[in-house]
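Structures follow.
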Structure 1
Amino acid sequence: MKKILASVLLVFCVVLTGCDSLRFAPSEEQKQNAWLHNRTTFAAVQAADTQDCSAELKSLTKLSELQSRAFVSYYGLPEELPQADTLQQILAESNFQLADTALAESAERPDGWQVADNVLELGIGICALLGGVYGTKAVGFLKNAKTKSQALREIIAGNELFKRRNAEAVQAFKDAHQTQSPQTRQLVTEMKN
């Protein structure tokens, strides 16, 4: 039972602190972009070596290429390697578009509500597998927590919709909620964001 309560607390910590530290797994586009970045930095190293430039610039390109290998290693190789054998292939417009797509995807974060729902579902599944009296009680507890979480989400969404549609009533709405505890206010503010 302690493990179940710890899991529930973990879910609420994620909801309260947000999902900024959580990220999606690298997409195929992000993997391709990391690999192309490595090919681009390698081409820059070759260009710096053949051109008359400073030793600092040559060192910078070599360091950049080495750092790029770490990105490829972290992201993993893509299923399909983009054409990047020549400078013209590397500088293709499609690679600029790929870089823009990868940048946009890298900024995405999971929705806190969805993370909480998924963790609660996982907890329900684990408790159902364990069975027994404690498992049954834990399933009921987690289902109740999920229902309350959904209800709170709907209440907050409804309140925000009401405030957008009734701008003249916003101050009265805020005044009506003055008796809320600081913890409740913080929780609602974090859930709205």
Structure 2
Amino acid sequence: MTKTNEAVIAYTADVAAAIVARKSYETEQNPENTNIQKTLDGLAADFAHVDVCKFMHAASVDANFINRQERKNKRFNVYSAQKVANVARAAAAAESLNAYSATLLRTAIALTRAELSMTHRDAHSALCLDLKVDAAKAQHIVRYGKNIASNTADTQSSSSINALQMFNVLKEIRDDKNEVAYVVDLSNKTTKALAKVLDIAL
């Protein structure tokens, strides 16, 4: 067994242990919340795939990312974690990228190429057809094919951004209005793999 294989096996075990720790944490927080336990069980199955963990290990994703504290009493969003697994599967095995993540990545790539950045408002409007897009960026924003509610778009855009950031596909910056915004690292290995899946020439 090579050192690389040994490292991936150890990494996979660390990810599994992190999910077990998260399950214990959620039980302490709310023993009645069986839904999050089912979600975490699903994540355990997703992250048990060697190709997923091999890609994550190569991308230097923290094995304990799911226990990262985002804000007081809140750990990394489990729906964002599902998209982390999806990004890894898509990049590693050319599987389909989540439609919301794909829309936002297409938008972010187009904006980055135009020397612009994607704000949360841009991401939100890309997914919700009821929202107006920034006129200065309109030609670069890819709209999602189906109309979804604003609150759904907000949740989906945030979790997709979190997942793409995990692989350093998106880099957080401040735009000229001092708003949090994102640009794509076009030289990143995961970016290139996802662009191939989406049939985007970089």
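Just so it is clear, none of the values below were taken in a lab; they were calculated from the coordinates. Computed from a predicted model, the values in this text were never measured in an experiment. Cβ atoms are built from the backbone, for glycine too; each structure is taken alone.
The figures follow:
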item: Origin of the derived value 4.2 (distance in nm of label points 7 Å out along Cα→Cβ at positions 100 and 124; candidates 1, 2); result: 1
item: Top of 1, 2 by relative contact order in percent (Cα under 8 Å, 6 or more apart), largest first; result: 1
item: Read-out helix-only ellipticity at 222 nm (-39500 (n - 2.57) for each DSSP H run of 4 or more, over all residues; to 500), computed value -26000, structure in 1, 2; result: 1
item: Distance in nm of label points 7 Å out along Cα→Cβ at positions 44 and 148 derived as 2.8 - corresponding label from 1, 2; result: 2
item: Comparison of 1, 2 by mean count of other Cβ atoms within 10 Å over residues 84-91 - largest value held by; result: 2
item: Identity of the structure behind 54 (criterion: percent of Cα pairs over 17 Å apart, for residues 68-115 alone, calculated), options 1, 2; result: 1
item: Entry that produces 21.3 once Kirkwood radius over Cα pairs in Å is calculated, selected from 1, 2; result: 1
